[in-house]
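I've put the structures underneath this note.
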Structure P
Amino acid sequence: MRWTVKPKPTKEKVEKLAKELQIEETLAAILCQRNIETFEEAKKFFRPSLDDIHDPFLMKDMDKAVHRIEKAIKNNENILVYGDYDVDGTTAVSLVSAYLKTIYSNIATYIPDRYNEGYGISYAGIDFANDNNFSLIIALDCGIKAIEKVAYASERNIDFIICDHHKPGVEIPKAVAVLNPKRTDCNYPFDELCGCGVGFKLIQALGANRGQTITDFIPYLDLVATAIAADIVPITGENRILAHFGLQVINSHPRNGIKALIHQVKKKEFTITDVVFIIAPRINAAGRIKHGNYAVELLTEMDFDSAVEFAAAIEIFNADRKVLDKKITAEAFNQIIENEEETRFSTVVFQEDWHKGVIGIVASRLTETYYRPTLVFTKNGGKLAASARSVKDFDVYEALEECDEYIEQFGGHKYAAGLTLLPENYENFKQKFEEVVAKTIDKELLIPEILMDAEIDFSEISPKFFRIIQQMAPFGPENMNPVFKTSGVRDNGYGKQVGSDCSHLKLNLFQGNNQKTYNAIGFGLGKKIEMVENDFDIVYSLEENEWNGFKSVQLVLRDLE
């Protein structure tokens with residue numbers, strides 16, 4: 001691990017903010033590092049307000065999208081709400097279809113089959129629309145590169161409204177409206193919305209056209225917060241506001257589907273991290289193991305008892321997913337060990353019987369272990385399909401663009417992408433991808449980095465200090481839980497390895513002559529037990545731990561040396 005301290009802001013800025021907010025300079029410095037430098041910016045940060053949600057009509061083509069939907073309603077047309085099978089796609093479909101059904105009845109949903117149709121808009125989906133007399137398709141979390149598919153639909157008198165957030169190509173599909181804040185010709189103030197977020201802007205615009213205000217849309221924010229958490233978009237700006245209020249909905253009045261999932265795990269208060277690790281995998285499991293329709297049915301179910309039944313079925317899918325994940329990850333590790341070359345800057349593995357629904361998770365596991373750009377391939381029909389994952393600061397999407405001569409289709413983000421190619425192109429692609437990564441990656445990026453916000457002593461962790469850290473949530477990309485370094489700590493002698501395989505580390509730490517101890521947990525750090533016999537340094541974040549009704553501050557260790 002590389003331990004890197006974030007650049008310190010200027011002393012003048014820190015002192016000024018600390019004085020204005022009446023907080024410690026350490027906390028003021030952390031805020032300045034996050035571009036919060038004035039009292040007004042801090043107020044917006046600590047007190048998110050729905051008043052700061054942007055006008056949806058600032059997004060290019062929004063007026064066209066609203067006009068086309070209103071025209072469809074007026075003419076009694078059938079509208080198909082179409083979305084991808086992952087969390088972002090299924091929550092977006094659930095959100096838009098649920099809202100449209102409050103104002104119009106001729107609404108149906110469509111989630112493509114992961115195995116037979118693959119990612120994004122499919123010809124099969126358009127044929128379904130054509131066969132069932134749909135004249136308007138609203139595509140969510142996909143479609144920005146579907147130029148041929150949109151043209152195919154147009155020949156059949158089917159219009160498209162595309163709501164996407166993926167990086168556009170040079171050409172934009174000739175749809176009635178293309179809503180994507182990442183369009184170069186779109187001046188929307190915030191371009192990091194997820195697909196469900198773009199869908200939310202669409203229903204917000206439709207509502208504004210009908211005299212509704214932002215408060216009318218608060219009940220939909222549990223879906224938006226779930227998508228923001230799952231799709232790992234920056235939790236800054238508008239996303240932070242949507243996530244903040246969405247978590248309030250999840251913890252107070254969630255829709256029946258989310259309530260049923262929460263009911264199964266029996267947890268009181270959910271954070272963004274809980275959404276990432278508890279709610280999102282279960283929604284994802286439907287599309288991975290069975291079909292994304294299960295997720296949409298769960299998230300739009302109006303009867304709680306029926307939602308509980310859907311949640312129970314999805315729990316089984318999630319259990320199956322875990323078994324497959326473990327098996328395929330082990331097989332992938334074996335492949336890498338058997339074929340390991342001396343110097344390799346990427347990981348590319350393939351086995352034709354690997355389950356397509358879990359190769360993305362396996363790619364993440366391999367990236368965590370070997371820390372290099374990773375692709376996991378399986379066979380899907382007559383083609384090979386892969387999930388790509390990357391390391392911090394390396395753009396795997398751009399690397400794939402360099403290999404496009406061997407690729408049939410691809411799409412995604414900087415850190416995660418999907419692609420298909422013909423079997424005969426696999427070896428050439430694998431070689432080219434390795435060449436591109438080797439040529440373009442900064443070799444330092446192949447060593448995992450821990451970014452530290454500040455170095456502190458345990459004596460600085462006062463109740464007020466911890467309370468302000470908590471108020472910085474929801475945490476996520478570009479607003480991570482602050483990471484601290486503390487030097488010269490000791491274990492009180494009760495430190496031990498925990499977990500069924502002793503892979504975790506549980507310590508009771510103190511510093512210097514201060515005998516106040518802090519419980520500390522280090523996930524995956526069990527092998528470092530020998531280091532705790534003498535003084536050592538730690539990198540950690542702070543979280544609240546509740547045990548038998550008693551709350552205390554716990555250190556979550558990232559590393560120690």
Structure Q
Amino acid sequence: MTKISPDYLALQRLYHWEKTAPQRIALTQPMGGGAVQDFTWAQVADQSRRMAAHLQAQGWAPGSKVAILSKNCAWWMMSDLAIWMAGYISVPLYPTLAPETITQILTHSESKACFIGKLDGWAHMKPGVPAGLPCMSYPLSPDDAVAAHEGWDTIIARTAPLQGSPVRAEDELATLIYTSGTTGMPKGVMHSFGNFAWALDRGIQRIPLSGDDRMLSYLPLAHVVERMLVEHGWLRTAMHVFFAESLDTFAADLQRARPTVFFSVPRLWVKFQQGIHHKMPPAKLKRLLGIPLIGGLVRRKVKKALGLDLCTFAAGGAAPMPHALLSWYSQLGLSINEGYGMTENLALSHITVQGQNQQGTVGPAYPGVEQRIDPETGEIQMRSQALMMGYYKEPEKTAEVFTPDGWLKTGDKGAIDAQGLLRITGRVKDLFKTGKGKYVAPSPIEDKLVMHEAVEACVVTGANLGQPLGIVMLNADFAAKAKDTAGRAELEASLAQHVKAINATLDPHERLQCVVVTTTAWTVDNDVITPTFKVKRNRIEDLYARHYEAWEASGKTVIFEKG
């Protein structure tokens with residue numbers, strides 16, 4: 001076990017910057033209408049101290065849980081610091097959860113209070129907050145939350161700041177991160193202050209972060225990657241964090257931040273690509289990139305249009321990155337490092353090494369991380385000092401996910417090559433057997449299918465069918481085009497050609513019988529996708545399995561689901 005320096009623990013980092021860089025801008029928060037509010041480290045510390053004093057005054061026992069239900073914003077980060085400073089444990093919730101899930105998490109965690117922050121769907125979510133639970137609002141909270149609950153600014157205006165430098169031991173529980181699992185109800189993953197410090201210490205050996213960096217925080221802070229890379233990376237290095245205002249302003253938010261380090265999930269990297277192709281046809285872009293001098297100008301122009309012209313480190317993760325997508329960005333001069341991890345190991349497992357061609361893998365393990373493949377199941381197993389303390393109040397489920405000798409069972413299948421690079425081949429439980437008795441791994445086929453410009457998300461399925469089939473959800477532009485006869489016919493021909501090209505690369509038993517275009521949007525609200533855009537395969541089966549045989553028997557390559 002590597003001893004962690006107390007100086008690297010979260011609260012100690014806050015006090016360090018409060019003392020050494022009080023006037024340095026720490027956070028930039030959009031306030032609407034193009035206005036922004038900057039927070040210096042002195043202001044972050046002062047407001048966190050005042051809120052911590054308020055929380056302590058409630059008289060809850062040390063170690064009590066306090067929840068945060070909000071989109072990313074400056075007050076989210078200060079709430080987390082205040083909760084820790086007050087001696088409590090934070091429970092972040094995704095800002096897109098169904099009310100039933102909100103109730104389950106707040107009840108299961110025994111949260112004493114909840115910060116209700118910046119939210120788009122508060123009216124839908126509000127019934128999920130148990131009656132009588134004390135709540136506090138943020139300056140950008142929905143109007144009825146501001147009216148119903150005491151506000152952040154009011155509380156800090158009347159509360160004196162907590163004095164001294166209260167700290168938490170490295171083995172103390174810091175937070176419960178409820179998984180956005182693709183099956184079952186979320187589990188509360190327990191992580192200590194020491195876990196975060198160790199993981200960040202190893203992480204920055206592969207992801208270069210410094211006080212000169214700028215990051216845009218827009219993926220949910222309730223997700224482990226954003227929590228690690230943005231919040232704890234910020235505390236460790238004092239980099240400048242910008243927040244996104246909304247989906248509608250995202251392009252402007254990126255231009256304001258001009259991040260030097262940028263992380264995104266595959267679905268959003270695909271959206272960026274589609275946005276560029278909407279302005280410049282793929283064939284023309286490819287041709288221009290191949291011309292000396294002009295290619296360099298085009299690359300700079302495209303990256304500037306994305307707001308990524310200053311980006312020196314780009315990464316993707318949370319789901320597999322299609323190889324064709326990685327290659328496309330490489331041609332733009334933006335190499336995307338593919339990372340791999342999970343909530344249970346603080347997302348600190350593997351990442352490709354910048355400047356090395358490791359496409360098709362998720363790179364070697366981070367320093368201090370051990371990896372192995374189970375010889376019987378092919379499952380990836382790992383261990384490190386960032387492993388969770390367990391699932392909150394669920395010792396049986398905790399025992400199930402660890403081997404007897406203490407390795408985490410990831411649930412993913414993979415292989416490790418001679419250079420120590422890990423290649424992920426699918427989920428242990430996602431493999432399905434066709435009616436011909438052949439096993440199919442859906443993930444590699446989905447990576448190809450999602451590369452069509454019309455496809456927003458997809459699933460490959462087909463247990464007990466003669467051949468696999470694909471189900472795709474269209475992006476908004478193509479969904480609109482598909483509503484008229486001519487647009488649908490054009491899309492059908494394009495998708496059929498796409499399927500033909502994919503099948504030419506697959507073994508006979510893997511080839512798609514057909515692709516079904518769904519008319520039902522896959523959302524968090526209807527429980528088809530997780531807050532990080534992973535499709536829930538069990539829900540796909542619930543919704544569509546009864547149609548599989550009819551689709552297979554139709555003889556068509558492209559089928560439009562009847563609305």
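No value in this document is a laboratory result; all are computed from the given coordinates. A quick note: this is a predicted structure, and the numbers were derived from the prediction, not measured. Cβ atoms are built from the backbone, for glycine too; each structure is taken alone.
Summary of computed values
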item: Source structure (of P, Q) for distance in nm of label points 7 Å out along Cα→Cβ at positions 17 and 545, computed value 3.0; result: P
item: Entry that produces 1.6 once distance in nm of label points 7 Å out along Cα→Cβ at positions 137 and 161 is calculated, selected from P, Q; result: P
item: Parent structure of the calculated result 0.70, given that FRET efficiency 1/(1 + (r/R0)^6) of positions 233 and 489 (r between Cβ atoms, R0 = 41 Å, to 0.05) is the read-out and P, Q the choices; result: P
item: helix-only ellipticity at 222 nm (-39500 (n - 2.57) for each DSSP H run of 4 or more, over all residues; to 500) derived as -9500 - corresponding label from P, Q; result: Q
item: Among P, Q, structure where mean count of other Cβ atoms within 10 Å over residues 81-88 as derived comes to 24.5; result: Q
